[in-house]
Structure P
């Protein structure tokens, strides 16, 4: 039995799709996307051909960080619907062969979570040790030099108890204390709650940051060799991130996952600064995460040599049995259509061809399938705490603007006359309806690419082997019978030694061509040749 037909590894050969639910489809005219809205678009996802959907948090939240500050892990926020709506989504998606992943946020809660509300009541509170507390230094300053990713000190003083609590993100997101076994037990129950309802797995938020140095030691100063984010913060994240004990937590969850049939899927937000650190999150290959997002790949420029180096470095470092995970966009970063393609449909299709033909599981972000670009917002329109603090240098709202379904008022996201929670792009510029049935459109190319991948084990689960090619190009063989050719430059290129049939091409007119010995591709064109 191959992994493609192994029910325990149902996810491996398929394509996943991320939904940011607040911006996907508004079913009740309040300007906010919701679970019934997602249900109404399941046929779009089925026609696209995805096997799984990851939905960003829909659990209860006061929305200081738009769902990533959880006030109740086991209920749905009323703005999105109800638990029954979530159950309906799981059931209706399942009838279409699609499984649902939810977002798990284990690093921190909301300051409105019942655990933290209780923790504030005193040093002897039952849930006090669920969070990271520390006394001030003798001069009253914070316990150490840790800084928040959202800017400023990572500590907030609680005057009634005379201690600081840790928040590696927004002050309304106190960090959990994973040295406390009670926290482990609470999350064992949380993950079982959702998995028992039929949820197929989790994307695990900032899973590399869950546990901190037990001694709360100062971080060393950043150097010019460190990632730009850490240089900006002034310190290197050594003691408040990437601690080895985080792997023990993930292995515990993997053991719970493996007790289900089929096993539940664990995908990590592994935003680490080296491929070596990424590889560590796979454990021995099948005892930790099933997949970790490769931020080195997403952050790379859309250049053949650079992307190839990341892919081949990843392939070389992953342990036996491990499976890569690829993405070009998500809710926290600029969309691939903007960042990689500059809004040019030919480059968007080429980027999708890369994502959908590499060895590994690709995750598309809502709108990637139509080439939707980042939104353009004024400072007054921003809602993201990062964007508000660091404007105009950073922000995430641009990647979170609503999905556009048709060219009319409201764009099909919401009703005409309703103001969406974030501004809608010009709906006539790029939308699903206008691309339906046009073989040269990004949408129809994306559908064909997923269909070709699904139909061929070579592309779904085959090995990766790169080929020597001219500058500004990239070529690789998948399995025994599929060759991917990418011209990522501004001049035509001829690929020698190629034979077979063009099963897929970003230039639709090439599809079906018989190739004998060589194939010339124009600028920013890619093709898959099969035997």
Structure Q
């Protein structure tokens, strides 16, 4: 047995050894010392030197050429630092999710809910490292703002109707071989924390009745397959991103920071899981009417929402992958305004229709505004950002009550409505409100991005395509996965455990051991 383990470790070590170069000339640079240089100055800004300028300058003025090399390296270094710092902010959002979901659920399950939010970080990361990153980004062809990543150069495609349709990447498994590279590792970290946001969303919608062992299986599946495949189609050079080049639909499906790639994917997966699990005991009476099951710690939940709002600046502005892209100021401000509009409109909606300003719904309205602005944040002005966020708050309330009362889907924290419904709205809003001031050259299409209200109906069509694809693909895949998993081993805890609380039974710890918790269905 020891020899087998040693052999496996040696195999992994061999896989991780860097290779000198690929046949196409791409070079792995694990240290980062050779990444960034003169070539990264060329075309960096409208006033930057051209390739011809550098060609004429070099022989006569070698000092200027050396200075250009230093400037190019520093430009890439700034962008890498910016990307990493924003990635750290997004990682901190995991704490926000943990606090929000735990506060919105009951005390007897607080330890279990916290445990899922904690462990999804580890499970998701390992699954993404094994194959998720490769499937998503293995064919992206490099990241220009970071000056490298050329080893990610192999996309599996099918040829139909005279066009190539990218389906998934094939480079980057275990971050080994040529992908042992400073730029690629940076991209991995940033993309991984986005994936983990998706993976943690269903833990709220499926809380208080989900067995921990089936949760762990889910954590690997969504990080290894579900998320990476759709993310590839939008962010990894896959077929949705090429709808513009192939069929003239704007710039293809655009999602600047993940309204659909991250949030809708998580929300739709949560919907499939919540349907399979069924509602919590006591949620619906014999007459079918829903009963409120209040969360145990609203201050904790609101604190979590504030942490999420803070981390969202890294989420949205960081998706520029470039600290030198001054559009980040617009992105950050739009993000902030949309969140405020979402909180305000949700509060007012509840006040008008239900008689009191519900602060828990307002907190989710804040998140709904953030989810909705995540796709269009780089492409719209401040007025549009407020409209998008305000609509998101109203959509949130309508969606919550529709799911609860009409579809009989029990979502303890409102995750499906916050992330799924408003993820779809965010993608569509880009196709409506993009004002033509940003995005020239995205997905290989010339010209800035314009939405329907600014004269380009084709961009809206591309966004609709993204929404439909996400819902059909993610829901069908996750519903089948949860159904099979439930047949193999029941996903739901026993009635006795659900009444007693899941903490000690499922994760061997009680969140509040010094208090006697009243057990209710």
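Every number here is computed from the coordinates shown, using simple stated rules; none is lab data. What you see is a predicted model, and the numbers here were worked out from it, not measured in a lab. Cβ atoms are built from the backbone, for glycine too; each structure is taken alone.
Looking at structures P, Q, which one was distance in nm of label points 7 Å out along Cα→Cβ at positions 53 and 373 calculated from, given that it came out as 2.8?
Details: P: 2.8; Q: 3.5.
The structure behind it is P.
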Working back from 5.3 (distance in nm of label points 7 Å out along Cα→Cβ at positions 181 and 381, computed), options P, Q, answer is structure P
With relative contact order in percent (Cα under 8 Å, 6 or more apart) computed for every candidate in P, Q, 19 is reproduced by structure Q
Mean count of other Cβ atoms within 10 Å over residues 29-36 - structure with the largest value, from P, Q | P
Structure from which 34, 18, 12 was derived, Cα extents along the principal axes in Å, for residues 253-292 alone, options P, Q = P
From which structure (P, Q) was helix-only ellipticity at 222 nm (-39500 (n - 2.57) for each DSSP H run of 4 or more, over all residues; to 500) calculated, if the value obtained is -18000?
-> Q
Working back from 4.7 (distance in nm of label points 7 Å out along Cα→Cβ at positions 453 and 509, computed), options P, Q, answer is structure Q
For distance in nm of label points 7 Å out along Cα→Cβ at positions 133 and 149, the calculated result is 2.6, so let me know which of P, Q that is.
-> P
Can you say which of P, Q returns 27.7 when mean projected area of the Cα convex hull in nm² is computed?
-> Q
To which of P, Q does the computed value 1.8 (distance in nm of label points 7 Å out along Cα→Cβ at positions 109 and 197) belong?
-> P
